[in-house]
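Undergrad: In what follows, structures are represented as C-alpha cells.
Where a number appears in this text, it was derived from the coordinates with a stated rule and is not lab data. What you see is a predicted model, and the numbers here were worked out from it, not measured in a lab. Cβ atoms are built from the backbone, for glycine too; each structure is taken alone.
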Structure I
C-alpha cells in the first residue's frame, strides 16, 4: 500500500479539488434545492459510484481508449450531452418542486436520482481522463496491486467529497425549503435544475478535449 506521506498528499489534492466549485457540485446543489437533502445525497452517491468505475477502468487501462481512439471519446461525450438535455427537458416540464406537498406532483424516486447521478458521471469522458491523469501519479507499482491502490484513492476522494458536498447539500436543501414556502418561487428550483442540466450538456458537447 502507498505510504502515509503519499496518501496525505493525495488527500490534500482531493480537498482542493472537492472544495473548488465544479459541475458535480453544481449538480448536487441544484438537485438538493429542487428535491431536498435525500435527493442531494442520492445524486452524490451516484457520482461517487461512478468515480469507482472510472478508477477501475483507469487501473485496467480502459480509460486510455479515449486517448488512442478519439471517436470513442466523442461518442461518449455526445451521448452524455444528449442524456443531460433529456434531464433538462424533464426538469423544465415539471409542475413544481417535490418539496411541496402538492397533489399530483411528479416525484422522482431516490433510485432514479441515484441512477441519474451515476449516468451523468459515467457519460462524462473528462472524468475518465481526469482520473487517468491524477491517480497514476500516486500509484507505487511496488506497493501492491495497482487496482487496489486506485480504488483506495477513489475512496479517499469520495470520503472528502462526502464532507464537502454534504455541507453543500444541507445548505442547498435549506434554500429549497425556503423557496417552497413562497408561491411565487414555486417553480424556481426546477427551472434552476433544468438550467444546470442544459448548461452541463452544452459544456460537455462544445468544450474541446484538454
Structure II
C-alpha cells in the first residue's frame, strides 16, 4: 500500500527490452537505497513495481507486457522524470489516502492554466471510470494523492499548489500528457457493496442509516 505522498523524483536510466517486456532502471539520489531489500514494492508514477536489483543511485524493475499495455509507463524513455514512493510502513503518517499502486486507467491532460500561484488541470478519463470520481473526493494521478475540485462528465479538475508542483513531475504536464489514474479504493468497494451481487447491503439500507 501507498499514500500518494511522493517521497522523491527520479529519472529513467534505461528501458531495456527483454523477451517482450522491459527491464526498467530508475535513478534517484534522494532515497536511501542501501536500506531497501530485494522484492520491495516501489511506486513509479503510481504503478506498484517490484525492485529486482539495486545500485548506488537507484533500482531495477521488470515491467510486464500487461503493465505496459494498461499504464502510461509505456511512454517513458531514458531521461524521463518520474514520481517515486516506497511502500507504506506500519506506523507512518497517512498524509494522502490509501493507494494500491494498481492503475485503473490512463487519463489525458486536456487543459492547464494558472490559478493564482497554483496550476489548474483538467484530466479526461475513459467514460467507464467517471462514476468513481466525485467533487472533493480523492484521486491518484501518477502516484500523487490529489483532491478533485470539479467533475464534468468524464473530466475532473485539480488545483495543484506550488509545493506539489515542485516535489512531483506535475509541473512537467502539458495538454496531451498521458497520466496514470487510480480511483479511490472506497469508491470501488462501495460500488461492489451496493451492487446486485453484494450480500446484505443495498443503497436503500445505506440511505436509511444516513450513509447515502
Structure III
C-alpha cells in the first residue's frame, strides 16, 4: 500500500559543456540530480561515500560501437555505489539501431518521473505496482532494508529541523522546555540509527537488539 511518494525533486539536465572524461561531469551530475542516487533516491550526505558517474547504457555494450556514449552527458547518471554495482553491465535493447539513450531493463530516471513507477510502502520500503518497476527493484536490489532505514533517517532529520524552528518561535518557557526535550531525543535517535546505517552500507555487521543484523540484505 502506498504511504508516501518516492521522491520530492525533478531531475533536469543543465550541463552544456563537453568533457573528455566521464568523471569531469561529476559536479554537474551532482547538481542536476540534487545530490541523490538516480535509482534509489538516497542522498549522498547520508551515505557518506563517494557517488559514481554511471552509464545508463553500459560501456561494455557501447564499446567499439558507439564510443561517444562514454562522455555523452545524456548517458551519464549520478548513482550510489550499491545501485551502480547492482546494475553493472545489465542491458536490453538494440544498441546498433536505436539512436536514443535507451536501456529497456530500466526506466530512464531523467525521462520518467519515478513517482509514477515507485512509492514508499507503510514500512518505508521501495515498492511498485508496475511490472518493469518490480523487476528494477529486483535487479537493483532496492528491497534492501538499508533503503527503509535511509528513508526513516531522512524523516527523522526533517522532524528535527521542524522542532528547531518550533523552539526558536516558542515564547512559553514550559512548552519550549518540552520541545527541547523532544528535539534531544530525536537527535539521539537519529545519531544511533545513522551510525547503524553507515556501518551497514559499508558492508559491516551491526549489532541491533542483542543480535547481529545484516541490513545490506545481500
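Undergrad: I have -12500 for helix-only ellipticity at 222 nm (-39500 (n - 2.57) for each DSSP H run of 4 or more, over all residues; to 500), calculated from one of the structures I, II, III. Which structure is it?
TA: III
Undergrad: Another question, then. Identify which of structures I, II, III gives the largest calculated value of distance in nm of label points 7 Å out along Cα→Cβ at positions 18 and 74.
TA: I
Undergrad: Taking relative contact order in percent (Cα under 8 Å, 6 or more apart) from the coordinates of each of I, II, III, which one would give 43? List each step's numbers first, then the result.
TA: Values: I: 43; II: 22; III: 19.
Computing relative contact order in percent (Cα under 8 Å, 6 or more apart) on every structure in I, II, III gives 43 only for I.
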